[in-house]
1. From which structure (P, Q) was FRET efficiency 1/(1 + (r/R0)^6) of positions 189 and 309 (r between Cβ atoms, R0 = 25 Å, to 0.05) calculated, if the value obtained is 0.25?
2. If you work out relative contact order in percent (Cα under 8 Å, 6 or more apart) for P, Q, which one comes out largest?
3. Quick check on the output: -12500 is helix-only ellipticity at 222 nm (-39500 (n - 2.57) for each DSSP H run of 4 or more, over all residues; to 500), derived from one of P, Q. Which one produced it?
4. When semi-axes √(5λ) of the Cα gyration tensor in Å is computed for each of P, Q, which one produces 46, 25, 18?
5. Computing FRET efficiency 1/(1 + (r/R0)^6) of positions 173 and 277 (r between Cβ atoms, R0 = 35 Å, to 0.05) for each of P, Q, which one ends up highest?
6. Here distance in nm of label points 7 Å out along Cα→Cβ at positions 165 and 221 was calculated and came to 1.0; which of the structures P, Q was it taken from?
7. Name the one structure among P, Q that mean count of other Cβ atoms within 10 Å over residues 141-148 of 13.9 was derived from.
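Values quoted throughout were computed directly from the atomic coordinates according to the rules given, and no laboratory measurement underlies them. Since the structure is predicted, the reported quantities are computational estimates derived from the model, not experimental observations. Cβ atoms are built from the backbone, for glycine too; each structure is taken alone.
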Structure P
Amino acid sequence: MNIHEYQAKALLKSFGAPVAEGVAIFSADEAEAAAKSLPGPLYVVKSQIHAGGRGKGKFKELGPDAKGGVRLAFSIEEAKAHAKEMFGNTLVTAQTGEAGKQVNRLYIEDGADIARELYCSLLVDRSVGRVAFVVSTEGGMDIEAVAHDTPEKIHTIAIDPEAGVTAADVAAISKALELSGTAAEDAKSLFPLLYKAFNEKDMALLEVNPLIVMKNDHLRVLDAKMSFDGNALFRHDDVRALRDETEEDAKEIEASKWDLAYVALDGNIGCMVNGAGLAMATMDIIKLYGKEPANFCDVGGGAGKEKVAAAFKIITADPKVEGILVNIFGGIMKCDVIAEGVVAAVQEVGLKVPLVVRLEGTNVELGKKILNESGLAITAADDLDDAAKKIVAAING
């Protein structure tokens, strides 16, 4: 689960991190009061969407010469004008895709005197099985580009979970970021509290880009991005309360209610599979035969009839879907249960696109019998290769 920048900063502030004063607003009419509550005279008006690259993004409705989703304002009137122009419009960034995201929230923040922009993030480094700091002196820009062009400028410092962030770790991070003086002193408190926040809130990612050194030599969190481990959200009611469902795909929201692993994609063949590895293989073979998957959907190993039916309904609700491929290897989940779920879903919502089903494993013959005797237009497949060929052929006419 992701949250907005203003929410992430409030959370970090509760742990003691240095952040600027700011106010989240939900309509342009609130901009004047928000700006007046800040010290000024410089204000930063920031679009709040779940995507990076906001500053370089473009609003669909405003033309190519309009400013992006993060703007400086040198007066309250200018902050109001920016807010009026940004609210309700669609911001397209490198991470949103061409569809973009509608801006429904803004964050007006007090400006900062910036001397240097740095990059700092925390994530789980699975190569060593520890939480690690990933830092670079090249902050405020696309870290992927830095990694590609100048990988030597990115440093990874893994943290021993028993010891936590030690003085040696802080020294290593500070050295990598070329911190000294007051900034290095600030680092002694900042980096341990970032690590504490990451662990206590079960984050999957904490990214501060940029982390700035101000002209007074103090550190400040200028931007913050957070992603949380969905499997741990039951422990954090305060974090769950921050969820903004308007930033999420409606199909993914519905899937989460059924505990389905579902990710919407841009293709035209809907997939329903049990097992993440098998789902990836199914998507790969669809691409091999010239089409694109419309989703990743893993119903899991122990799903029942109702869960399978729910997954099928979510897939058929996608207008991009021109055909559906069901690929099930029955182990814990039996093939007859899958067949019953598919039949129940088709009978309820109807079938307007070709449907190919490949079943293998426990109770496979019973599953095939249920499908064959359903009276529905379901095409059976012998194996995954055969299934992919048949669904692609059906779509091609």
Structure Q
Amino acid sequence: MTASQRHIAVLTGKRGGYGAMRPMLRAIDDAADLRLSLIVTDQHVNPKFGATASEVARDFEIAAAVDMGQDGDSPAARTAAIATCMAKMAGVLDRLRPDILVLYGDRGEVVAAAVAAVNLSVPVAHLQGGDVSGNVDDLFRHAVSKLAHLHFPSTEASAARIRAMGEEPWRIHVVGDNHVDPMFALARPDPADLRRRYDIAPGERPIIVLQHSETIRPRDHRADMADTLAAVLDTGRRALAVYPCSDQGYEGVIAAIEERRGAPGLSIHTNIDAPDFLGLMRLAAAMVGNSSAGLIETPYARIPAVNVGERQRGRAHAENVIHCEMGRAAVAAALDQALNDAAFARTVAACRQPFGDGQSYKRIVAALRAAPPGQTLLEKRFVEAS
């Protein structure tokens, strides 16, 4: 690193977040005046979730890998893993000593990294702050916003929530949602190649299923996932089910998926690389579950999304999203509207695309480059609401 370079560390703990940040990471890595240190953790180093650090390493040098040691899906196991992440991140950040640490989203490993960074006087830049997304995610997200020194919210509404937390306006940059960036920046996989690799017949439009556990209200996660899959398979369509994230309760979700292994028309995927996932979304008839991708990315693919349960309830979305409760009958009714309602199909085709223009990574990199010196960033002041 030269004296004129600003050292930017970026943490990624899950496949979706990495895919969203890939254009930003490339722009940082290619910039002569910036230096990238990429830190991987959580799902990226856990074989149960595909050990996707190998996917990351194909694109970028990994500066550090932090194994959180999560040994189960109980709340206690997840809490212990987050604590392990915080302790190990302290060592990583003390060694790397970046000028700014970039964190994305609302997960436990992000909170852990933010606490470690603040204690080591490393300024934090936070992507996707101010969103409302339900469950424990909201608590984590807003906690990181208060620990952060630069904010890159996706929408003006999210920026307003950050200002309401007392954050100084000069720190807040509305950039758009970086989940949208790959849909514009990455080369699209050839549809014929995708169909061949994923065994999707010509002209067939599959259903993508990605459902996580809920983390606030008590649920039988295995039964919830079983109900969703039953409703999807009842349509008779080709379906692709993707493993959930590492939140508490994930083992029940995985168990329900594996119980259906071998069902006609269903394929099961521990992980799907980001370019393939976005390409499959463009081929799909609908997306079902409670992933943020169903609300953020699907409007740009012009497909319906069925958002099941409370996990994403309250998140901003376009008119292509149908909300329903958990349960086979509720999901079936929502799917019927998504797949068979001609008026709704016209709504989907003309829906808003509210999360930006796919250029958020350029705005983020420009703001990182122009940010004031570290000590100025660290000296936060609470601004009273006017």
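1. Q
2. Once relative contact order in percent (Cα under 8 Å, 6 or more apart) is tallied for P, Q, the winner is Q.
3. It traces back to Q.
4. Value 46, 25, 18 for semi-axes √(5λ) of the Cα gyration tensor in Å corresponds to P out of P, Q.
5. Q
6. Corresponding structure: P.
7. P
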